[in-house]
Structure I
Amino acid sequence: MRLFPAVCLFTASLSAQDSITSERIRAHVKFLASDLLEGRGVGTRGGDLTTEYIASQFAVAGLKPAGDNGTYFQRVDLVGVEPQTNSFLGATNGKQDLAFPWMTGFVGNTMRQQSTSFDAEAVFVGHGITAPEFQWNDYKDADLKGKIAVLFTNEPQSEDPGFFGGRALTYYGRWTYKYEEVLRQGAAGVVIIHTTPTAGYGWEVVKSSWSKEDPQVKLDGGEGALAFAGWISRQSGDELMNLAGQSVDDLLKKSAERDFRPIPLNLRIRGRVEAKVRNIRAANVAGIVPGSDPALAKQAVVFSAHWDHLGVGIPVNGDSIYNGAVDNASGCGLLIELARAWAGLNNRPRRSALFVAVTAEESGLRGAQFYAAKPYVPMGQTALNLNFDSFFPFGKVRDVVVNGAERTSVFPVVENAARRFNLRIKPDPRPEQGHYYRSDHFAFARAGVPAFSINMGDDVIGKEENAGAQLFYEYNAKNYHQPSDQYNETWDMGGAEQMAKFGFAIGLTVANQPNLPTWREGDEFLPARQRSLRLP
């Protein structure tokens, strides 16, 4: 009996898909999260070992190099800027002075890539947002040139999905946007007042993230960069606002109103960031499996995961290695197995598949942004980006989170794959934390490529109702960006296996479709897609 090509392809894909197992993923996670790799810091020996390991796995699987000069490595030149413990931040109203203690009172860095001093007027600018489409402007004719902007992260709260995404955090709420907008306004620096509700995480996360070396894109010079970008704790925020005759709670209320206007605080914020600076040669790791169609092989489905974590940092209970087992050794292990299975297909899909392990995600998606600016496959020829970031070791689940997929023409494919795998598509359980804007797919989306991350839901098979949600909450609360995010032999990687197979099926379908996917009408990323499709 002669089988039709589509049947042959489906049968072959099932075989390749079934070769992805939780134990294979586990083996990669165990190594990538080991103390030997010292937290996979960018520009460290552990980071270099990580990229060599991933490249060797791509090579063994049979992927072709998709990096620079026939290698698996795309070089990403960065500058490591490490704030020193004798850095200082304080404030004065001319009568009374404040000094905030390093780590417990403030953390931050300079973006000028050299030790930097500053002494400037402070202006409170609410959430620091300029959003004409929502008739919102926190700056309202204020002159921020050379001043220090003081603000909250997050954005105006609403239940209206047409206004700042309702409960869901948009990019306007992210600290990365705040830094970009403050710089556009001409400010010399920015101080974010931390509260757990506005940030979505506690001070311990801020402390561990912003007290370490920050790999930054190399500047031509220090001009046009923030002298200080950092955070103060809630207690320091209260002290600062008391000095200015204001209160944090009152300013939170005022910043939620459309008629909010910038408030001069009548004080000066001064400080000095003592920085240890070094050049870093980091790398994205990229391998490709060419497609079978002579024309469509020039296009690609891109699978991505970030390989970096926080390296060696502040000791917690005597442990200074931030292993990053869940975040994101789990995603890297999944990516490697996806690549191996795809390369093992006897009947190749029409489009190519590109697998990219990106660097410096923890510093603000630096590696993904670099790839999007200098892609191996042009953004206009990239069909889809599926990203994999952080998979919890609690076993298989009944649901999946694909936040952002509904905004693309790929969503019917996603829905069909969910039915095949008996998965319920679950809305983002924590939309207020803005996960869509916090992982590497966002760099692809900004370049116009339909992109989203695939994440496990929390309805864990074999657990009582709501038990999975509690497990997720507890793991995040205790281990996110902490040394305790480390591998354990008792882990059940069944959920990661599910998500890998689910992503494999979506990618395979898109790789064989005749037309390139796009964003739905009215989406914020559609104009970028249209521009990329017009490029040669």
Structure II
Amino acid sequence: MSKLVECVPNFSEGCDQNVIDQITSQIDNTEGVKLLDVEPGKATNRTVVTFVGTPEGVVEAAFKAVKKASELIDMSKHKGEHPRMGATDVCPLVPVSNISMEETIEYADKLAERIGKELNIPVFCYENAAKKDDRKNLANIRLGEYEGMPEKLKKSEWKPDYGPDKFNLKTGVTAVGARDFLVAYNINLNTTSTRRANAIAFDVREKGRVKREGNPLTGPIVKDEKGNPVHIPGTLKAVKGIGWFIEEYGIAQISMNLTNISVTSIHEAFDEVCKKATERGVRVSGSEIVGLVPLKAMLDAGKYFLKKQKRSLGVSESELIKIAVKSMGLDELKPFNPKEKIIEYMIEDEGSKKLVNMDLTEFADEAASESPAPGGGSVSAYVGSLGASLGTMVANLSSHKRGWDEHWEKYSDWAEKGQYYKDELLRLVDEDTNAFNKIMDAFKMPKSNDEEINQRNNAITQATKYAIEVPLKVMKTSYESMEVMKEMAEIGLPSSVSDAGVGAVCALAGVKGAFLNVKINVQDFDDKDFVQNALNEGNEILEKTINKEKEILDIVEKKISEG
């Protein structure tokens, strides 16, 4: 899965829909991103936009939107209830999947530099992207708002991180940041009491509750030496929360913002609220995620609850999500549709039909059709994935066997490995077809002059290399997956030992089939060193796979004969 970043820019226009549409169209028309939400507010005269995509696509879309906002919004005429300092007030980047905060900061820095340099807008970097400690807190940067920025920028300590240190009357100032993903999460209670809900919220939220002398409800508030109220911290870090009553559902809820789910996850918040609710004679009946959630958060929750049940964690992605939904009652108030609630699923290209999303009959029919793809490479990857699936099945069955409970974690670990190999090979089913299509696209490129001929030849070379590398990856992954089959043949459920053997046979078929693809794709390829290295690697993997399959089948045959 590719790297995924969320961007939540706030533009200082919430009334003129034409202006809002022009800004958001810049995002919507950028390759590699998907516009998820546009929330204008008339009273605040501000629009919050949410989009996700590849890091490069997000940076490009954000820049284009900031540029359009600088052309259409005149801050000298802006009024609104929300604090603001620029046409694009803030523009945070948020890591969603397969990307670290450190990498996200680098992209935020690139965006900030480009806005300052190309658009002549003063830019401050904030939160995790801040270059100075006093700029981490956005409130410090925004202090004085738009009207106070001309004087603020004159101070040496408030020299912008990028762009001019002179105030831009029309665009104002922009803050670009990198922050953690925020999840809005509500937990349902079997009570109508807002007071009880608030008490539980104060128990768990990081800020906690004010400290009082004597009576904890009515006693005088304890204050520090500066006269500020002293708080008794709650049990959960990076959590904000209050209790409220929802008329629509007739229940009280704990309404929380999980400001850093790597510090306090959704499932940890759920379990802690359950604990504190029970202590106060209240029961949690379910919960709801408001807005979107990263896939990893749901998968982590599924694994967490499976582990509590001492069940194998090596199950499919969809099963993990189902466990998470049922364990936290995410479907109590309304259906939880992963396609509409999980960010990664929201950004999937609906226009392209993946082979792995077909049913068995559709895939077989597509392979049998007159279309050259999917061909042997995709089929080899799929056969390999079936082998990994069988090894994983034996691990899961073994983990759940009565009397083997003390060994469940060992089998669960093997099942997780098997799931990894299965998922990687399934990805390669479509990737092999994509590689073939890239070659076809390269051959269709124009060749009417020398420059076009060179570009076409280079594209053909790169596409052909990739079409060789993909089946090599299928070979390597299929071979590596056999570690699961071997281990399950040796220590797995005896009645399923034949399944481990069939898995090994499938893995060898995947390797042999993929190697045929390597061989046909290297034909007439000019880079002889690349060709020889590919063939050498393929032969080495094939030899090891043949030996490994024999080793596994010997174990299987022996166990079957022993009864």
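No value in this document is a laboratory result; all are computed from the given coordinates. Treat the numbers as computed from the prediction; the structure is a model and nothing was measured. Cβ atoms are built from the backbone, for glycine too; each structure is taken alone.
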(request) Determine which structure produced the value 0.65 for FRET efficiency 1/(1 + (r/R0)^6) of positions 143 and 247 (r between Cβ atoms, R0 = 41 Å, to 0.05), calculated from the coordinates; the candidates are I, II. (result) II
(message) Matching task: 3.5 is the computed value of distance in nm of label points 7 Å out along Cα→Cβ at positions 359 and 511. Pick the structure from I, II.
(response) II
(request) Determine which structure produced the value 0.98 for Rg/Rh (Cα atoms, Kirkwood Rh), for residues 87-206 alone, calculated from the coordinates; the candidates are I, II. (result) I
(message) I have 4.6 for distance in nm of label points 7 Å out along Cα→Cβ at positions 63 and 487, calculated from one of the structures I, II. Which structure is it?
(response) II
(message) Starting from the value -0.98, -1.06, -1.13, -1.15: which structure in I, II was log10 I(q)/I(0) by the Debye sum over Cα atoms at q = 0.16, 0.18, 0.22, 0.23 Å⁻¹, for residues 311-414 alone calculated from?
(response) II
(message) When percent of Cα pairs over 36 Å apart is computed for each of I, II, which one produces 32?
(response) I
(message) When relative contact order in percent (Cα under 8 Å, 6 or more apart) is compared over structures I, II, which one is greatest?
(response) I
(request) Can you spot which of I, II the value 0.97 was calculated from, given it is Rg/Rh (Cα atoms, Kirkwood Rh), for residues 383-494 alone? (result) I
(message) Suppose helix-only ellipticity at 222 nm (-39500 (n - 2.57) for each DSSP H run of 4 or more, over all residues; to 500) works out to -9000; of I, II, which structure was it derived from?
(response) I
